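Novice: Below: a set of structures, written as structure tokens.
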Structure P
Amino acid sequence: MNSLLPALAGGALIGLSAVLLMLAIGRIAGISGIVGGLFTGGAGRPGWRLAFVVGLVAGPFAAMLFGAPLPEIGIDASVPVTLIAGLLVGFGSRLGGGCTSGHGVCGLARLSPRSLAATLTFMTIGAAVVFIARHLLGA
């Protein structure tokens, strides 16, 4: 039960931040769109986008002030594989018109059929890739 509490708190904070962003400035909390808008000059002023991204990065450090340990980051893949995977995720989120945070958290909450289709596609392909990589290729 103890390990469930941080996950519940994190999920609640993600939901709260999505609601607050929508109420405050009418924007969807989709990370790929927010970050992409920083580089492409998305609609509106970039200040809120930068503040959102800084908040994502600063969050674990802020939690440290309340006694939480920094999460351990472990990446078993090589640097080239990690870079290629990151580029594929970026390409996929642009192709899909958003990422799992935008579609899965915000879109599903708004009962968007497009977001349901996108989230089901993301999750199905993700599960298939993990299965293939771990069980068929032995990676």
Structure Q
Amino acid sequence: MAKLNEDVKKVISQTKTFPVATASKEGVPNVIPFAFVKCYGDDALLLADNFMQKSIANLEENPQMAICVWDSENKQAYQIKGEVTILKSGNVFDETIKWVQGVLSQLTPKTALLMKVTHVYVCQPGPDIGREL
């Protein structure tokens, strides 16, 4: 498993919209803008599924996901890949509901997505572009 270092965590914490990519088992891609993403320890991300349709169908067939984060002011960008577990009950799901409703009380997540990070890549231009952390 890959780890989220402090630089990556900082960029994630400051990002407001995340491009989230999934693919069907046939490889048909789907990318959506996502608002509720946060670090869940050093090797996982937690996402709150409030409206997903195609992406959830993709994840049920193929649990792989990719997320891109960037901080243009500090010229940092990362691609994070991992395997997702879809949660519809339990402690993590309950935490997700509290988190989302603490931000927007009218939302109730359908599922919590726990992504175990498998790869983190540098995406900002320069000599390290494409390097795996």
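Novice: Comparing structures P, Q by relative contact order in percent (Cα under 8 Å, 6 or more apart), which one has the largest value?
Specialist: Q
Novice: Something else now. Please compute mean count of other Cβ atoms within 10 Å over residues 9-16 for structures P, Q and give me the label with the greatest value.
Specialist: By mean count of other Cβ atoms within 10 Å over residues 9-16, the leading structure of P, Q is Q.
Novice: Identify which of structures P, Q gives the largest calculated value of mean count of other Cβ atoms within 10 Å over residues 17-24.
Specialist: When mean count of other Cβ atoms within 10 Å over residues 17-24 is computed for each of P, Q, structure Q gives the biggest number.
Novice: helix-only ellipticity at 222 nm (-39500 (n - 2.57) for each DSSP H run of 4 or more, over all residues; to 500) was computed and gave -21000; which structure, P, Q, did it come from?
Specialist: Label of the originating structure: P.
Novice: Follow-up question, since we're still on this one. Looking at structures P, Q, which one was Cα extents along the principal axes in Å, for residues 25-80 alone calculated from, given that it came out as 37, 23, 21?
Specialist: Q
Novice: Out of P, Q, which one gives 0.96 for Rg/Rh (Cα atoms, Kirkwood Rh) as computed from the coordinates?
Specialist: Comparing all candidates, it corresponds to Q.
Novice: Same structure, new question: Matching task: 0.50 is the computed value of FRET efficiency 1/(1 + (r/R0)^6) of positions 49 and 65 (r between Cβ atoms, R0 = 25 Å, to 0.05). Pick the structure from P, Q. Show your work: numbers first, answer last.
Specialist: On the way: P: 0.50; Q: 1.00.
Here the read-out was taken from P.
Every number in this text was worked out from the coordinates using simple rules, so none of it is lab data. Since the structure is predicted, the reported quantities are computational estimates derived from the model, not experimental observations. Cβ atoms are built from the backbone, for glycine too; each structure is taken alone.
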